[in-house]
Structure P
Amino acid sequence: MNTNPLNNESFNEVLKDLNVPKDVDRDYLYEIYEAVINGINTVIQSVNNYRFVPVNHVVVILYIINEYMYGISSMSAENQKDFKDNDSLSSALASVCCDKYLTNEQLNYKSEVFLNRFNTQISTMSLYLNFTLTTINKIEVKDQVSELIKRMLFKAFSLGKCILELILNGFETEAFSTWRTLHENESIVTCLVKYGQPMFDEYFKHITYALAYRHQISEKEQDKIFEQIKKEMKDHDLKSKDMKKFIEYGYLYVIKDFDEQGLKLNFRDGVEKAAGLEQYSKVYEMSSEIAHSSPILLLSQKGYFLNLAILNLYESFFRLEKIFESYFRIYSSPEDFAKYEQLRKIYMNQLVIIYNGIKRKFLSASALKNSQEQSSNEEVKD
């Protein structure tokens, strides 16, 4: 397979479409481009038993532009001229671009994948996430509470897209560990919505406490804030060693029956429990172990964690979407909300069907595995 370079006119059209600055030397870039294409051809012709895909000239040009602009970014006009006139530097630039294109585009490592973006369980969720993210981004809010909900919902659905991207690239365990962050986000926003304005007020106050703790505000203000923190800690009979967890989770004290519920200033026995999501405690623990590079990360089965990641993503999404629905109802026009309801009627039903199907297969596979392990153990006993 051999590829011919674009002619000069077509090359310049690509540069125009890519909005390359007009003062960039087109002729110089074209010389580099021809050298890169020749280098690519040399490698392709010398390698046997490897199936190269057709060369993407736009991608090649993008590598050249970015490498060149990075190289001259801190140079004076005189030094830029010297750079272009230096044949060895030009050859080095072409060589680097050739290496990056071949390695990153043609020889790019790809992990084994189970799903692609056209699979229904991915494409339907992607559609819904894209809609919610686009919609949230357009919403204009004027009060602090609504702004916080907007940010948290946007981050939650962004994490959902991140999980899908990791799955599509064969990173199932990483997708499951990312769900951990999504679950934490969901638990916090659920608490805020559940306990209303009093918790919002406390949460904003503890954001200020956190900024002071991280020295992100003036020293004079820090002193006042730390005095306030110490006073509140004393009121709750907390020791100085408890300061960090009080700053992170102290807003939970707004819950009147905090002690009666057995709540604590942490995530699993505090935020997660207050949100009514403590049934995810074990799953969250497993996800945390992966995030902290335990042996599970190294010895995990890709298919198992693929299903765990998708199932937990779907479950978090269903709950967050209900919050989004209530939020969007307030900040949308009747016409826009009617369009959303139509989309929801079609695709939410499909998502539920997909989720139930994945869950049935997952539970059946888990039951079969447990049965086989039990049978094996019995055989050992005999």
Structure Q
Amino acid sequence: MNDLYDVIVAGAGPAGSLAARAAARSGSRVLLLEKDREIGVPVRCAEGVGAKGLSTVVEIDPRWIDQEITGVVFHSPSGLEVKVESAEIGYVLNRKRFDADLAHYAAKAGADIWTRAYVSGLHETEGVRELRVLHLGRERLLRTRVVIGADGIESRIGRWAGLETHLAMKDVETCAQVTASGIDIDPAYCHFYFSSETAPGGYLWIFPKGGGIANVGLGISGDRAQARPPMDYLREFMKTRLPGAAVLTTVAGGVPCAPPMKNLVSDGVMLAGDAAHQSNPISGGGIVNAMIAGEIAGEVAAAAAAKGDVSAKNLSAYPRRWQHSEGGKQRMFYRIKEFIYKMTDQDLDRTAEMLLDMPLEKRTLLNIFKSAIIHKPSLLLDVVKVFT
């Protein structure tokens, strides 16, 4: 094909769909590419999100919500259970439906969408980006002014563009998750387990989806996964803690828990979402961050294409806006993460004991993190900033 698009977005997750919608709304000719045959499948996500954050970027459709969450339970290495009632509502989403709807919004805004479209190459010719794409078994050559890489942690777009996307092993959480039935817990609470025996350098989660179904998974630091893979830890937990559960689906993958990337753009190329390492370094959660970044990237890309200047200098409005919106918080979260992930099981148990001494109404996320860093007062200002 010789058609010239203003913006091509690779990857139809939350970042990619929001980028495509924003660019199309701005009047650009947009193409959204998804390598899988169906948008939203497979689900490589625990599916948890805060209602407040999500509502800032999109009007929430009740169809997306499998379970409303009103609190969490933290499990310490010795088995102490700390219940926390959340001041804000959380959701466990149906990501298949959610992702499909976000792509639908992009289509309604005017974006074209191709599924089973595998990007195999990126080149620049006379100021235009050329993408080689295998679409439904047929090789295509697509031309565009701007490419937005929303193609996940393994982003090829970023590497081809010469952007530094390398992650240190300690900044990658290697994850395994099952969706299982027969999970007998209060569905209004998410559960988190912290222990060097259960999830070294990370944590294990149970996110209820209602009807006795839950996502059960864990992420462990990449530098500790070489000795034992995360799936082994998960199988052991399921066998000892949830022996009656029936596994319905199994997925594995990686999540960036890293500091902000130094460069998010090059001439005619931008990165968003996991491709840009924009998830929360402590939790690994990245849905809302990805949507915010995608929307900013789409707006900037459309403006640059319309102006006829897609240089890295002109596209740098995107990283500036991202830094002002979320990047600063990401940097502070990373500093806190580096300390917390070095805590021993004894440190974690002591923190749990301190929290259990607090009345339930005092067990806020702010107080939880303040308790965790009690011996690192230099981080207190970061904690206060990001939670207030």
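FYI, it's all coordinate maths here, none of it is from the lab. Because the structure is predicted, anything quoted here is derived from the model rather than measured. Cβ atoms are built from the backbone, for glycine too; each structure is taken alone.
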Quiz prompt | Computed -9000 for helix-only ellipticity at 222 nm (-39500 (n - 2.57) for each DSSP H run of 4 or more, over all residues; to 500) - originating structure among P, Q | solution = Q
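Out of P, Q, choose the structure whose coordinates give mean projected area of the Cα convex hull in nm² equal to 30.6 when calculated. Spell out each step's value before the answer.
Values: P: 30.6; Q: 18.4.
Answer by label: P.
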Quiz item: Once relative contact order in percent (Cα under 8 Å, 6 or more apart) is calculated for every structure in P, Q, which label goes with the largest value?
Solution: Q
Quiz prompt | Origin of the value 1.02, where Rg/Rh (Cα atoms, Kirkwood Rh), for residues 95-294 alone was derived from one of P, Q | solution = Q
Quiz item: With FRET efficiency 1/(1 + (r/R0)^6) of positions 167 and 359 (r between Cβ atoms, R0 = 35 Å, to 0.05) derived from the coordinates and found to be 1.00, which of P, Q does the value describe?
Solution: P
Quiz item: One of P, Q was used to compute distance in nm of label points 7 Å out along Cα→Cβ at positions 127 and 239, and the answer was 5.7. Which one was it?
Solution: P
